[in-house]
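In the part that follows, the structures are each spelled out as structure tokens.
What follows draws every value from the coordinates through simple rules; no lab data is involved. Just so we're clear, the structure is a prediction, and the values are computed from it rather than from any experiment. Cβ atoms are built from the backbone, for glycine too; each structure is taken alone.
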Structure P
Amino acid sequence: MTCRLYAIGTGLLACLLDFGFDLSNEQESGGTLLGAVTIGVSVWAIVAYAFRIAREVSVSLSMRMATRVEEIVKTGALVPISSHGWEVFDRLQDGLQQLLVPRDARIAALEQEVEYYRRLAEGMQGLELVFDLDGHLRWVNPGAETLTGYSREECLTATEPAEPWIYAKDRSMFRELIAQARQGMLQDNVELRVQRKDESVVWCVCRCYPLRNGEGQITGLRFSAQDIQPRKDADLKLLETVAALRRAQALKEHYLGRSNDERMRLAALLEIVELGILFVDRDRRVVYINQTCADMWQLGERSSVVGMRDSVLLDATAALRMDDAAYRQHVGQAIAQRSQQSAYDIHCPDGRIVRERSSIVPASEGGRAIGRVWIYEDITERLSTQRRLTELAERDPLTNLYNRRRFDEDLEYLRADALRRGEPLGLIFFDLDGFKEINDAFGHHAGDEVLKRIAAEVGRVVRRNEQLFRFGGDEFAILVAQPSDEGLTHLAQRVVAKVASLGFEFGGCPARVTISLGITMASADWGSAEALIQAADRIMYQAKSEGRNRWVLASLT
């Protein structure tokens, strides 16, 4: 349209110029002036019109350029600008191009960064919420569904943001966190309970703080929550474990106290008993020894013995054992057998007899033993007492010969041994001729003197395989193992002759006694012990009836 107007206006002005030139060509002065005026007006009109047309074109191009620039600003894309050959517009387009290309690069970088942080935010575990200042929920991360069981849409469309999945008793605390964050305060490490869609409850540690723009103004709120239920479960388990440990510790201390009391009682008991007690561990070192044991083996203070090896202990006490080599062999066998050992009597040079027993000490939970305990008892006095009691029980207190009780025991033993060997057994019975007269004339004291002297003298006559007994009253018996007729005859002769040679004097009055012997030699299976005794007694009275001071031999088969 501008071009058309420009063409029409130019044509009209050309006509006016032509008309002015025609007037000026006329010779008349009036025509010349009019033509000049017309030419001047035409020239002015042409210039004004050209200026107007140029202005309209530049305004139109400027408006078009402004429209293109607005489109560039609105769309962010570089729209081509038609310059119609105007250099200034070409330079403007180049300037815009130089401005827009770096801007587009920065925008692309920002978009890439935004996408990176978006993916980072959406990939975060736990719960991430963004609220505006009015408390409306604007953004929820996808991890919220994993933690709460509610989808992002359910969270965003909830009437009360975040209220459905906050445990009812913790909602007031949640609102307080939001309010404080709205005032610019940071709330960190706050523990809240989240109630999931399936109504299960999990503990979370929360963080709520304001979001600010470049000028520091609060533009929103961020709320973060991380599941700490495993840690809570571990803490609870730890608390239960600690409580159990404390109970166990208290129980241990209780039992330890009782054990210490028991140990003190045991220690007191071990110190009081008259037994030497020695405990050696599995490494064969002394762990415990009571003072009785230390004194028994002349070791001094027991504290100096603890920790000593058993070999050193054996060396230190070797002089106190008469047969040290045999005892060391016994100790080696006891340790090797790992079992309870029978009693072993240790004979000492000073006459003491120490009886030793040992036993393995098992571990409380089975398996390898923890050591061995050795018990030492000085039985010297006890053995002496036992021998004395045995003598009192088996010996005649007047003559110190074995009595009827010991006679019965030895007779049974010799009969069994003779039966096993297939050999005979010899038995001699004798009593004193004239003993009753001495006893009646001079009293029982004189009779006792006769019995004691005859027992002593006859005892010198019998041999090692011949045992002399006082059977009772003035009756005596001799047991002979593996006898022969000749041996029994010689024994009878010696005994009769010895007694007949003895002389006694009581109150200045001489007295004499003789003996009558009944000798039996029977096979072991001949009869019972009582039958053998009766036979010997009968043969003795046969000798007495035949004149006394003699002997009679009878073989029983």
Structure Q
Amino acid sequence: MIETAGQMSTPNAMLILDVDQAVTRAVLCDVVEGSARLVDVGESVTTSGPPFYEMSIGINRAIRQLEDQTGRRLIESDAVITPSRPDGDGVDRVFVTGVPVSPNKVGLLALDQGQLSHVIRSAVRRTISILSEASEFFRWSETSFSPTAVEAWVRDSRPTTLILLAGESSLDDWRAALEVIAGAAPEYGAVQGIVIGNEERQQIAAEVLDDSLELSGIDPSAYHPTEISSAIESELREQYANRLPEEPALQPFASGMFVDRMQGVESVAAFLHRRMGRRLAVLGTQAGALLEVASNQGALSVYRGDIDAVTSARALLQIDMPRIARWAPSQMTEDEMRHWLLNRSLRPHARLYGSSDRSLAGGVIRELASHVLRGAGVEDFLDVDLAILGRELIDTTGDDAVLVALDALNALPADGVIMLSVDRDGIIASLGAISAGEPDYAREVIENDFLSPLGSCIVFTGQAQTGNRIADVEIITDEDERQELTLSWGEVRCIPLPEGHTADVNITPVSSVSVGRFTAGEPVSFTDERTVHGGQYGIILDARGRPTELPEDNESRIYALSRWSGALSGERE
């Protein structure tokens, strides 16, 4: 299917198909008055009923909706009309992105849990893959390494690709593990093995596995860990792309360029960081959990196709239930929380209307993101000044989405302000796909039509008693409206400031409290280049500390959650 090069000289109309097992979007961009712009988006549930996993249904509906909304014909005789015609029908380029076929299934058996195993784990999770680690299986099943345990892991995970890391294990343990793999892996679907070990261990692997798996080998002493990581990442991305022709629903788009969702999001994040100087995080929870961070400290890309807040909610049972239940707006037992997650996974397309369900979903997303961050080795607060939320987070949690994102990312910006925006049209991966073939075109759409601002949040941290005064705040809008207020510890305040407007903010905190990462008690002014920008929720003052401090007793906890939610929804006591 996949075109990897061959750009047109002057493309105008672009069709991007973004599809996964949950939602399909057909995105149309075109040149309007000399500038590349987003025209419209057609959207459909990919499969909400029988026949399940029939991807063509969602694709056809999304494209027909786009045609109806724009008055343009895009498909003719079951093929995309290319190039575009003088009457506006058709497009000049086609891109495909998302997670259009099921993720790669990768198993990691690391007999040495050293730094290299972390590097490999990170490489796999930068691709559209579901990673099953033998060490995690042993831990959850309360077993230890043995031939029986290895066979049980292979039977449970059924990987198609096995990454076998020998490390400094004994030759006897290495051979024993490989003999189990040789007997069990082909039976449960494994076809490829990547062996990472010295020459002696690779020879043993070839002797034992040559008749069972397609083998490739890497000697860790001959390559830097980053080279090993890059090789694994490239291999898995190529494997994924090579599976696309197996999906009949994608045949009408066979001339298009494919860029998977992770690559697309990475491209947009890199652009915003490199060209606009933003330290940013992207949080998505559609068809898996996706986290992208681009900051001065480096980049982080994580895709967890095995866990999300909707279709894979069942996987969240591995998180301690009290951690999720503490965000509930009422007291919940662990069993009640488990039942909620199981019901959610059984009815993934059911919309959440009640405030209680939305609050529970918010708690799930908070702990899901924390789980993903911990799994990626991130223990510190994220120093980001821009958070981009997937639209599904807004759809799921409503007005709570801003606080959910702040808590989920554990965000503590250096200068104290983080701008929160939403990808309201769900086009971040589509723009990243365009950038692979037409970077200048993508840049113009990103600058013109991408993000919708939710507001600017000023974060306070330190030590104080709940309800005590912690700062005096003065706000002067660009229309010379002045407001002075006193902020209390444990409080969330929203000050209206519409999109397109700015305000100067002067803060004088008490000696035990900091604005962002400034010194405790240091006055801070946001003026001139640092002026604060508005959005749907205006200026948000978050005095809940970092990490967010929840009251210990149940009554106070429920009251605090209600107050915080009310501050965002406009409800007042």
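Hey, helix-only ellipticity at 222 nm (-39500 (n - 2.57) for each DSSP H run of 4 or more, over all residues; to 500) derived from one of P, Q reads -10500; which structure? All intermediate terms of the calculation are to be shown ahead of the outcome.
Working: P: -18000; Q: -10500.
Among P, Q, the structure yielding -10500 for helix-only ellipticity at 222 nm (-39500 (n - 2.57) for each DSSP H run of 4 or more, over all residues; to 500) is Q.
Which of P, Q yields 76, 64, 46 for Cα extents along the principal axes in Å, as computed? Mind showing how you got there, number by number?
On the way: P: 237, 51, 48; Q: 76, 64, 46.
Label of the originating structure: Q.
Can you rank P, Q by mean count of other Cβ atoms within 10 Å over residues 144-151 and just name the one with the largest value? Show your work: numbers first, answer last.
On the way: P: 18.1; Q: 15.2.
Biggest value here belongs to P.
Tell me which structure, out of P, Q, gives 0.00 once FRET efficiency 1/(1 + (r/R0)^6) of positions 184 and 360 (r between Cβ atoms, R0 = 41 Å, to 0.05) is calculated. Could the numbers behind the result be given before it?
On the way: P: 0.00; Q: 0.55.
Answer for the origin of the read-out: P.
Who wins on relative contact order in percent (Cα under 8 Å, 6 or more apart) among P, Q, i.e. which is largest? List each step's numbers first, then the result.
On the way: P: 6; Q: 11.
The maximum falls on structure Q.
Who wins on distance in nm of label points 7 Å out along Cα→Cβ at positions 264 and 400 among P, Q, i.e. which is largest?
Working: P: 5.5; Q: 2.9.
Top value of distance in nm of label points 7 Å out along Cα→Cβ at positions 264 and 400 goes to structure P.
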